[in-house]
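J.: In what follows, structures are represented as structure tokens.
None of the figures in this text is laboratory data; all of them are computed from the coordinates on show. Computed from a prediction, not measured in an experiment: that's the story for all the values here. Cβ atoms are built from the backbone, for glycine too; each structure is taken alone.
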Structure I
Amino acid sequence: MERFEVKFPASAAGAAQHPVLAGVVSSGNLEVLVETGADPAACSIEVNTSAHGFRDIWEAVLGDFAARHAVGGLRISINDAGATPAVVSLRLAQAFEHSRTEAP
């Protein structure tokens, strides 16, 4: 496993309405947890991945996500089992959107 954390400056999203878990860790997939973070002007993202040596690609995908969404004030945790960048982007967007709505 490779583990790292990145932090991106971002427009404030406000608190997550509720913690959200999207996806499941299985072959070629990942899960994303979105929670309220500590810094309203930044988004903290922790990545746990089984694929070693791809931190530059992760940072590019995560940076693009942070630039496209107002994610300031959120903490995102990712558990990855080899998902492609497209799947990572999709799952991040899905979890973020669900965190903006009220809990069922």
Structure II
Amino acid sequence: MNGPIWLGWVVVLLLAVISIVVFIGKGKFLIAGFNTASKEEREKYNVKRLCHIVGGGFGLLTILLAVFLYFEGELPKKFQWIFPGGYLVIIALILILSNTICKKK
């Protein structure tokens, strides 16, 4: 792995803090698309549920990054598929859940 390992852990710590802030609902302005939506569009969403979905998903992405850093980029062969696939699956789930269960009926 290139660069100092401590820098990666600083990034993980920063992402964990951002994830917690979004999860508790204080960082809804950090959700892409939601912060630029009109007031009418924002009213279509359950903001608390949206923050839980996005914050939780972002937390899972942070955990994946932390595991990758723990192994210093040299994962066992059977786990190497988890990172690209895991990131794609988590991002897809965030998008799907935020556009289905987070919308008000």
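J.: Can you say which of I, II returns 15.0 when Kirkwood radius over Cα pairs in Å is computed?
T.: That value comes from structure II.
J.: Out of I, II, choose the structure whose coordinates give FRET efficiency 1/(1 + (r/R0)^6) of positions 36 and 76 (r between Cβ atoms, R0 = 41 Å, to 0.05) equal to 0.45 when calculated.
T.: Corresponding structure: II.
J.: Shifting gears a bit: Comparing relative contact order in percent (Cα under 8 Å, 6 or more apart) across I, II, which structure shows the greatest value?
T.: The maximum falls on structure I.
J.: Moving on. Out of I, II, which one gives -21000 for helix-only ellipticity at 222 nm (-39500 (n - 2.57) for each DSSP H run of 4 or more, over all residues; to 500) as computed from the coordinates?
T.: Corresponding structure: II.
J.: Thinking of I, II, which structure, once mean count of other Cβ atoms within 10 Å over residues 28-35 is computed, gives back 13.5?
T.: Comparing all candidates, it corresponds to II.
J.: When distance in nm of label points 7 Å out along Cα→Cβ at positions 12 and 44 is compared over structures I, II, which one is greatest?
T.: Largest calculated value belongs to II.
J.: Here distance in nm of label points 7 Å out along Cα→Cβ at positions 20 and 92 was calculated and came to 3.2; which of the structures I, II was it taken from?
T.: II
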